[in-house]
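In structure tokens below, several structures.
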Structure 1
Amino acid sequence: MGEQASVGMITEVHGPVVIIACVKLPPLRQALRATVDHENYLFEVHQHLDKHHVRAITLHRTAGLSGGTTVYDTGAPLHVPVTPGCLGRLLNIFGEPLDDGSPLDSKNFRNIHNRPPPLNEAVGVGDILQTGIKVIDLLSPFVKGGKAGLFGGAGVGKTVLIMEFMHAITALQKGVSVFAGVGERIREGHELWHEIEKAGVMPQTLMVFGQMDESPGVRFRVGLSALTYAEYLRDSLQKDVLFVMDNIFRFIQAGSEVSSLLGRMPATVGYQPTLNTEVAEMQDRILSTQQGSITSVQAVYVPADDMTDPAVSAILSHLDTTVILSRTQVGKGIYPAVDPLMSSSKLMDHHILGDRHYSVAEGVRSHLARYHELEDIITMLGIEELSPKDRQIVMRARKLQRYLTQPFWVTASHTGIDGVSVPLEKTLDDCEAFLLGHFDDVPEDHCYMRGTMEKIVQ
């Protein structure tokens, strides 16, 4: 990381923030280092206070730091070691192992604050990325090289769905996955690691964790560290990469903490004034080039289930596909708990999808929308009060709703039901048959938690 020269000493320590008196001001985002009792501490410069003082955020716990500690310049922003051997590993923000394995053997490093590739090198989004998850492939298709968001409050199944995507991409698309655990609970991280190992996906996966108990500086930068690895796999190894972030809301929260520590005045609803810039800086780097693609899936926690929250709105504006997970669906036992009426994709156009996919998706959506409109009437007066036509629509919609559930590979050990992956063509065939009334005599429970309807006698 270059020649390390002394830049000054720490004068004040305020939690994760340190004030450093400098002989010469280091540039913003520069990584600085201090050693106390043979233990290294890293800082990132965030503010120039005057000609001789900077405010920096620690990327470690601050226990042991005190005034008078000498600080050295690393000569560069934060870098991470990159090597083809990074796949199959569990790393922290610095690219150090968390899996008790050997350190990454690399002489190559990449700056975590990389600029996005020039526009003339970027390529547009590609074809539909099939996941084998019926409700997503049919109503909110993912696009190769695009950005998708999974929105939902606590406990609606965002992490489970993300794990299933990672399984699908490595199994169906033969790509590689980079997982960024931003502010993960240690228990969740441990479970996720073992589930991915059990599913046999780990050799094609890299996991980078910044845990909940770490400094806000770590949680603020760990997403960039993981994204740097995704860019390396795209550029140097020419891979198609699935970049998964769970949870991008915690990146925004960490940014808000850092902003408060730096003494900035909060903006809307207490968020940092730099919210939109920080989100845009990260999202603009998720691009596909001639070398390879990065397809991003981001879990987004929705505070109090409020989709108008400024953090949620800032992320929404960058996405191609929006998958809304609903607490109402969870209450009905519908898993994955995707709200088919709220979720959307920029691909929902008959020129892109083709006439058949588009018309089937619209038919399913209109049946479910009509059922949603009539639910209150059914609750109050009973289904008998509806017209014969509406009764037929409700009956088909209820079966479609149950058909769009499916067992997942990653939950098979908990549910005892083997996961299924359904090709898009099969989903279209089945949904078309439902709309045409071919399954009108089939009981609802025969449609629930299954793959295709092939074994149902028509």
Structure 2
Amino acid sequence: MNEKIQEFIYSHKDEIVKDLAELVAIPSVLDEPERGAPFGAETKRALLKAEEYCQKMGFVTSVIGDAVLCADYGENPELGILAHLDVVPALEDNWNTDPFTLTEKNGALFGRGAIDDKGPALAALWAMNAVKSLGIPLKKGVRLIFGTDEENGSKDLELYKQNAAFPPKVFTPDGSFPVINIEKGMLRVRFSGTTGGNSLEFRGGSAPNAVADKAKAILRGVTGSRAQAAIIPPAEDDENAAKFTVSERGSGVLISCGGRAAHASTPETGVNAVTGLLDLVSRITGEEVLRGLSRLFPFGETDGSAFGLKCADASGALTCVLSMLAITPVGDVEGTVDVRFPTCVSLQSVKEKLIPAIRKETTLECEVLLDEEPHVVPEDSEFVKQLLAVYERVEGERGQCIAIGGGTYVHNIEGGVAFGAERGNTDYHMHGANEFITADELLKDAILFAHAIIEVCG
């Protein structure tokens, strides 16, 4: 059976890659709601394109709340595969290729959404197509669910739950192999207020769940030499240093800061341009709100030590990221903080340390955008055992459960786990520039997902 599935998938490689190219070409970033498109016109366009693929393959489709596409094969779905078609923004000048044009280089397919999550979503669809086309008998049905708001709070799933139930077993290809059964808790907070002045502008970060690799500030009444003098030269071989450029701008200066993008769940792998520039600007201006923020979010610190939050257990260490910061010419301030916390602490205890500290140090007000306890599925659950067995049989290596800091699409779905699509320690540049998946991995994902469908539903 494995040979037949493998032959089917590899014989359709060109079609799979073509489908991915068409999906990547749609810049399905969250946008203002429109009639019939609650998360923006482009996310809806991606949804309709996916529906076109599903119907061409002969699956029964339905669209829920103009935001979620369901493709069913068989009756009484036992398995749900939950993938998303929305993507984080792409700063084109950081990419080596056009982020919305799928580009193949040495077997790698570059494009926004290639690994997160358009590539894996298509792999799941083609897995269903393989099972159907080969006439492999199933005792129970399977439902593929495409969403459009995973990157910004999964409000699409609330629309889904109002109108339909999830199958008893659900996995998402929005994580890593073999199986992710533990996800840290998440707290996302927006702060806002004013500096009380108009001496600067600041903008850094484009996604609440990512380490920013670029930030810019305009300082009025500051000379270029003064700004240059405030920059602390890094060690020659320091790969984790922020990189600054200073240029005269009217009666002031423009300071740009370059860092290294990373997912907010692994901020230690990035270099935060927001906190790097914040540190510099706060020292130059002495502005109290900025100094307060800099004390709470020191450049290079990712473990929440300044809040007294540092902790770790088997599920990993707590992470804390100032992901976005904007200051307008009239001094209005807005920023976003992303915290991922292990199972050894509670959501309430994190809130009680983070929010009062921000208010005390900066006088800024806070609003909770996202608050979720850790998600844990026992290793000995039937579903986890089934997926691990599939992984071991197809991949030929031991399968094991892993814990992550990132929240996957199943974080709030009871019994849900992540099955793919990242492998090992490969950096796929998820949420960063030059995101990719290899063509070979894309096809292997489809083969694995086909076997998972057979294992759970056959």
Structure 3
Amino acid sequence: MIDLMSIARIEADGGDLFGALQALYKPTEVRPNGFPEAVVWSGGNFVDNVNPVAHSLTDAYALLGTVAAIDILGLPFYTVPMWSQYRHDTKLECLSWFGNMPCTSIKWSTAGDAYVNDGKGGRGVVMGKSGNAPLRTQAGVYCNVRPYGPITAVRCMPCLPYSQNKPKFDVDPKTGHIHSEMNSPGIQMAYANRLFLKMVHETGAIGRVAMKPTQAMEDGINAGLHAWLIQGTKFEIGRKYAVDPFEEHRENIEKIIALLPADFKSGMENWGGRIEQHISDTNYGLLLWDLIDHQKCIVLATDLDGDRLTDLMADVSDPLRHFGEKLARHLGQDIDISKVWSDMGYTTGNGRDMTSVMHRMTGPAIHEQTLGSADAMLLRLLDGDESMGGTKQPYDPRIHFVLIRDAYLDANQGNKELKMWLDDALATFDKVYAGQRPGFIDGYRSLKEAIKPWGN
């Protein structure tokens, strides 16, 4: 058993977290491409024909949940230290290490920016920025694919209509106008658009383009690339933008096209499906209809708008179920809304099983998840009252096991034995956590007893 409470206290107190974790894992000669000085540890059972996955060691319950899950499962893994203080101390270099690992990876993040020791006796945000955007840039991520129920969101990355570079962020003292840099790589936007169209073609789902081509130059270029890609294909366009963004931005778009491989559109002449082009804000309402009507659809959006759409997807099911309960009470019915929800074929919960995959220009994908209240849950654990007097439930680590399952299946496609074992492990987890949810440490102990590690 790993002393998880000790690790939690060390992290909370700003102690030697690096030393504590280094003692758990072994050094490895595996290095990310181009970074021979990187710190990479390994663990688990390197037996049989199972490709390992790289885990990020980040913050709070993202860290604790990872340490516990990989210990319980025993699958072979690599791990890269990249919690907030370590990101700061390495000047974000560890993001490049993780982003360039030569294997399928799992990245965790926590909502908000953590304050760390700045080395000058004060506290500040990690290098003036979060880790998400720099990691995506350094890893060569061109899109994030996030499925949830019948809806799949494809977020172009790193198409950021906001600044992540603090030194270039400025406010004009005379006018109050805000200035920042815009560094959205057009080549990567083209790859994201092509993947979106490929998914529409292969799945038969409706494709929804969620952009603002007449309001934001970046969206205009992105929509123009989309318009160029569907030329010469069999896609049926329903709702169309009033202005053809390709013709509007042809000169700039052709500069991007000239940098793409000559065969970039090869085979696309046979692709087809239905595409609807919307202003991004209208998709909030459309997605509600899609979810309610079980309408399979794929949405293409830039990073910021895509983030809003996926947040809606994660949050909307609970109020829909709540409305269902109110409606049933109005009709004099006493129902179990969760059972009714399931009986009607709805599969979405509250976002805790909502995983996503970051596709890279080169190299395997990175599976990711964000824990919104990880810091608060860590404090509850350290205070000794995870339920806050019965008003809250203890942390549910299921998402760690779901994300690990997805990543290992991605890294080991066709391995039926591994799939069966992972499915059994998840089923065992659900039995342990059925009914009254155990505290985090008690749950860890019970899972250690109930799940036989891989290779043993």
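No lab work stands behind these numbers, since they all come straight from the coordinates. Quick caveat: nothing in here was measured; it's all calculated off a predicted structure. Cβ atoms are built from the backbone, for glycine too; each structure is taken alone.
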Comparing distance in nm of label points 7 Å out along Cα→Cβ at positions 149 and 253 across 1, 2, 3, which is largest? 2
Among 1, 2, 3, structure where relative contact order in percent (Cα under 8 Å, 6 or more apart) as derived comes to 20: 3
Hey, P(r) over Cα pairs in 5 Å bins from 0, in percent, for residues 101-260 alone derived from one of 1, 2, 3 reads 1, 6, 9, 12, 13, 12, 10, 9, 8, 7, 5, 3, 2, 1, 0; which structure? 2
